[in-house]
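Once you scroll down, you'll see the structures, which are given as structure tokens.
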Structure P
């Protein structure tokens, strides 16, 4: 006789078992029903519940020819060390769907190594979404390093502190930067960067085996402006100077050249290498970031890219 879950906890336990049996062990719904002692309809509902409650994450491993072709062409055109292009969903308004999952999978490929790895991370909404997709692990041999401050303009902890979130999730030592993204004055910047506690973080960041960064816009919709790190007049001055994008607060033009002066004089993030000497992977897909992504690749600020096929096509056409 079919049994019913006795509580919400039991129900989620059954859903987790059903999800594992279906997606991992490859059981049919009839086999799951028999193993769990429930009806086929209940087994089907439990599998659906496992997905809706995010008890299990599904990643597409089948190589999609069009995406592979686009990634190969981008790699050749922009001389990238790595490039991954994921399918686009034309009906979705999400600015992270698919790309965040692919970036999490790329990070996990480093984290499964028994050899100690140093991973440096930027910040932002895309990397926050990526962090949510990283599977819980036990990685005391690795180090997670922040490239950018985790303090909001009002002194509170930033909502987009990626390093602490991933570090907790994978049980790895993590090194945040207790700073704002941009100092108020150059003098304040020098004082803040003079702290002894920051020297180890800066040195570790320079030694990173792999770095993941978001790529932001520099315009009236910029995250730096929206989150209060710069004023509107400062954004306008950056635009007049030719800025099209920013990585961890560092503004650059359409050729990828870092701007002299303006807010770049006050950025507290780890300086960007140009060209990037180690693997630096940009993670972005939103259409307004097109010029910023292209500039970052043209200027060799990044040498890896994870994006979707819509953005890939634009980058190849222009």
Structure Q
């Protein structure tokens, strides 16, 4: 048996993505690390999140999943070999997707490890029929409770730090996060609204700093065009850098995306914009100071209303 507190075992945690889900899973991973003190913890994830999970200090090893396609038999065999050679006594599947559940079958033939998740036939199923209607935080906490792990904390970002001197950040700044999944445009507040808001913030003493991926760098550049002090750091940060930047910001504003989960757990005031394309009851950012503004369509949310929701210092 691989129950917490038993003799040293190899333990596997599965969390493949996406960013917001990975960030929210850092609390459950910390609980697993705590309750399996002395065991060796490996995390199976995808390449974009390996550095972040490693920096959080919740794993001894990181295994990168290349997410093989159906016909990529060589990659499936390599993944199967990696999992079977890991000699895992227990697996905590925090992804609980069809893909991650299918990995349970890769251990056939032979003995399967104890498995917490939703895979058919697993030893510790999260069998609450309402699990898909729970917020991610509560859902994962309940899953772990059913596997014997109680008291799951919220994600703690304080261990994650990096040198961001290359960004030459202003002394006092706010983080603007206008991006999000390309295939879900309804989750994005219009760029012209962001442009107008950044103009209102520019020159207030709290410098707008726009972040995002390399692909979002042109968007960020357009949003600060003509600005006095606003900055564009899109494409210039790793995820670990992004955590460090968020912890230093006065506040953050953005769409429902992974970076805003980082900002919220960093403890800074965070204003998150929602349309009906996502449900805050299931995925809202959690933290000590989170404001959710929701409209359908999101373009109906005015610049003045968003500006009024920002910390008072933004208008000073």
Structure R
């Protein structure tokens, strides 16, 4: 079994995530990733993980380029990198307009340009310790670090869903972070990245292909699939981008019906419209052996680093994450 990561996107508390990171390291996981959204400050949580681990890589999956200033992102990234002794991966992304604007009161626009300029500014600050930048979406008169970063360079991964952002990853990123991939996604993404990287004079092999994979391990296949339906219904109902993604995976009618039900009657109405085929196509669900086989199928399909992403909320969420970590651990 090759390298595997574990991602957290809410559920366990920050302290519980640090406990899980220790377990993941003990069991041989390659990396631990923390989202933000409503789940607690990801950089603070990863700092706690950093001081309690010694080997496992730590990453953001992802940090929004809109809700923090770019120098703030660079400072936070450099801080976790320092605390971890150089084990940090900065995963960035444009997030979603439906989150950025109403939840944070921040304008959203030109995500491709903003992503490219964010990468340029962060790299300049790490490399030079200071930056002046006059871009289309980012303008900084002057900002300088008052400390020396642990490394003048760190890996920067970019989240992508559709071809334009995927191509940008090929041009500027050290890795791509996909989500809800199917077994057809890896090959298509690899081709897009290769073409863009070669045009930019880069080696496509320098761009790691990773994917967040919703994961549910159950005593039975039915139990595991049922546990996946709420997360898929929410993503498909609330986020227009993910609704489009699921539609393009071959579930256009189902995606449209879920969005309509979600808007009209809420999450519970949408959950009942999530089919077994949708769950099976876009994640890892089933018994222990079925999940392990599916992870390896994703790897064989072109995903360099499968990142399991269990979904759990409320009391008992830490135990559910620990169970998934143990079940999917490298043998």
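The numbers here are math on the coordinates, done by the rules we state, and not lab data. Owing to the predicted nature of the structure, the values given are computational and were not obtained by experimental measurement. Cβ atoms are built from the backbone, for glycine too; each structure is taken alone.
General observations
- Of the structures P, Q, R, the one that -15000 was derived from, the read-out being helix-only ellipticity at 222 nm (-39500 (n - 2.57) for each DSSP H run of 4 or more, over all residues; to 500): R
- FRET efficiency 1/(1 + (r/R0)^6) of positions 188 and 276 (r between Cβ atoms, R0 = 25 Å, to 0.05) - structure with the largest value, from P, Q, R: Q
- Which of P, Q, R yields 52, 38, 30 [Cα extents along the principal axes in Å, for residues 108-219 alone, calculated]: R
- Structure (P, Q, R) behind the derived value 1.1 of distance in nm of label points 7 Å out along Cα→Cβ at positions 68 and 92: R
- Each of P, Q, R could give semi-axes √(5λ) of the Cα gyration tensor in Å, but the derived value 39, 23, 18 comes from P.
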